[in-house]
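Structures given as structure tokens follow.
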Structure 1
Amino acid sequence: MRAQHLEVGPNRRLAYRQVPGQKKPTIVMVPGLHSYLHMQGMTARALLRFCDLNDFPGVIYDHECTGESNFGDPIINNTKDVLFSHWIQDVHAVIDQLTEGPIVLVGCSMGGWLALVAGEQLKERLHGMLLYAPALNYVYPYYQTHLSRLPEDVQHRVENGDWLATHHTMGSALMKKDFAEDSREYEVDLSKPVNIKCPVRIMHGLEDTEVSFTQTLELCQSIATKDVDLIIRKNGPHQLDQPHDIEIFLNTLDRMLKDHPVDLVES
């Protein structure tokens, strides 16, 4: 399936893939920071296949300036200008322009943070949420940690506005000072209620060295709905992208959809 393009603003667009379906809700995957969660990653591809086999409308996409949305056209590829708030806008543009009716947001890693921020604004359209090692408030600490590991001359360039694609075991990721600073406006305060009232399912691995499992416990307590289930993978790392992890992920989504059918909720 070839990627299609969605205009999200002046000289701004992203790439997406979509499958139709007769059932409700529409399932939208919000990608994370690293390349293993882009459209070409196993998780996104498995989710789109699940939607196709089960007749649910489904959308996957890549944030602006990442993955297949990293267009070669210098007018469109605004990597030096992209901000975290643009990625929040991407979530809303995908939902507003590509979906109708109730939706389920699937947010993996930093996509879980983005899904929560967007989900609080969707209100009655948000039918369910599945989060996968949600990386709340992740970008600024990530930026500081990886900046400190760079040679001094590269640190100086990045601190003065250059951008960098970092590469490590989780794949490539965008690192940019103003992007990281902009993300702080959207950090989630877990000492206050998180206004999500739909069913929520969360997976997290105890061997996750990127995101503290204790933060996910705090999130479970802060989410407004009582319908929250947390699935622990004792030997699971942050990625949770192995076949057995994805099987549990899809089974969890399937069970949530069956337990909360749209027709019963709307009747």
Structure 2
Amino acid sequence: MKIGLDLGSTAIKAVFVDGEDLVWRGLAPTTPGQEAIAARLIEEGRRALGLSNGTGVGLASTGYGRNLFPDAYLKVDEISANALGLFHLSHGQARTVINIGGQDVKVIFLNEKGRVVDFKMNDKCAAGTGRFFELAARLLDTPLENFSELARRAKEEVELNSTCVVFAESEMVSLLARGAARENIIKALHASVARRVAGLLGQPAGAVFLDGGPAQNLGLAEALENELMVEVRVLPTAQYTVAYGAALALAEGFV
């Protein structure tokens, strides 16, 4: 049994992996005291699987806070963990990975063996990240889980042109003041983020997968498909891919 721990900027994810099977997963919001939160998640997983504290398991950590959990046997960078996890979960199909995290956007290119051949990252601006979507949800007084359905109801085209989160917020406030419907603004938000991701990505190669917490917003995946003109796939476990990859790295000889 292996444990993968992804200490991200907005959520901490833990997975238990038996062989290559993801047998348990859990998450908690990232708040001060990340080590204690991670320990609670691991204990929750142990109880759910009937594992005593004496049961031998390996543990690997990844993400921004990977060095904050001293009990990890292995610490893996999130690019490697993401590539390894998604390649296995996609049964070897993934070639281009778009990971939208809490504070950055990563694009990872894989070869036919699942190895990273190139990657790009936008970590200089919050626009297009998980934090950006959280800000928009508060501003629009709309839960993030409703974004996808509302975007599909949009009846009018509105534009969000700013690539800076501060100016984009100002644009959304202005649209609300002019009476624009929330669903129209959300659709415009998806399109704006898709354009930003497409600019970072360039030309996608092979099967494209959207990954990370915001991948659960299928309206964003649809906007990316419209922008890139290719199919964008989303796995049911998109938020746990990086943690899963960290667990697999224990058996892959990572250093």
Structure 3
Amino acid sequence: MTTEPGTGTWAATFADEFSGTSLDRAKWSYRVGPSPSRTQSTNDPRAVSVSGGTLGLHVLRDPAQPARRLLTSQVSTADSFTQTYGMFAARTKFPRARGQHGSFWMTSPTYGAYPGHAARSGAEIDVVESFGRGARGGGLANFLYYRDAADRDVQYGGVQRHAARLIPAADTWYNSFHVFSVKWTPSRYTFYVDGRVISSSNEALSRTDEYLILSMLASDWELEHLDRRALPSRMSVDWAKAWQAR
């Protein structure tokens, strides 16, 4: 597989190259508000920007409480685009600093609705998460989640310690763009970096529609590593695309 599937086998189903000056609300919606795992931050549209052909997802100080609280960024296609199976990719450059994590991921509108049944409920598919320079094992990860019969999140995957070997020695996740993608079939997820396989799994297999999410978040557990003096930070996304097998 190349960074974009060949047109003979795959048909394009979604694309945004962020060529405007604001978020395309026909394709994306803002995910707003707090989260139980992020008590010092909240998702806010003010932390999202579009300029120069890229989407900017930021962590920044909350103007109302700059010493204590953060604004984070999260957008999704929940209201405009969902798909079962296919290829999903984003060309992304992550921030270097720790204390935050940038992500390209997918989830189902019915996640957890049928505990113990990933196929029916859907799964959380973390195509890529980057935890910054110096994070354990290089800080680049793939994860899968579903809700078990006791309605608890079950996690598969983790930090991919060999990931840096897939790019040139002088390169990093922070100084250039890379294409992160997943091929999702009825029997397996296969994750790629620039068209090279990074991991695969047949766990938590979803067989229902999922939507795309791009985010820059600061969870409570990682805030000890956050240098607030260096904010705002930025995750840049050149494009996000999806295809389905013909």
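Quick check: 13.2 is what I get for Kirkwood radius over Cα pairs in Å, for residues 185-224 alone, calculated from one of 1, 2, 3. Which structure matches? Label of the source structure: 3.
Here relative contact order in percent (Cα under 8 Å, 6 or more apart) was derived from just one of the structures 1, 2, 3, and that gives 24; the source is 2.
With percent of Cα pairs over 25 Å apart, for residues 25-160 alone derived from the coordinates and found to be 33, which of 1, 2, 3 does the value describe? Working through the options, I get structure 3.
Where a number appears in this text, it was derived from the coordinates with a stated rule and is not lab data. Since we're looking at a predicted model, the values are computed, not measured.
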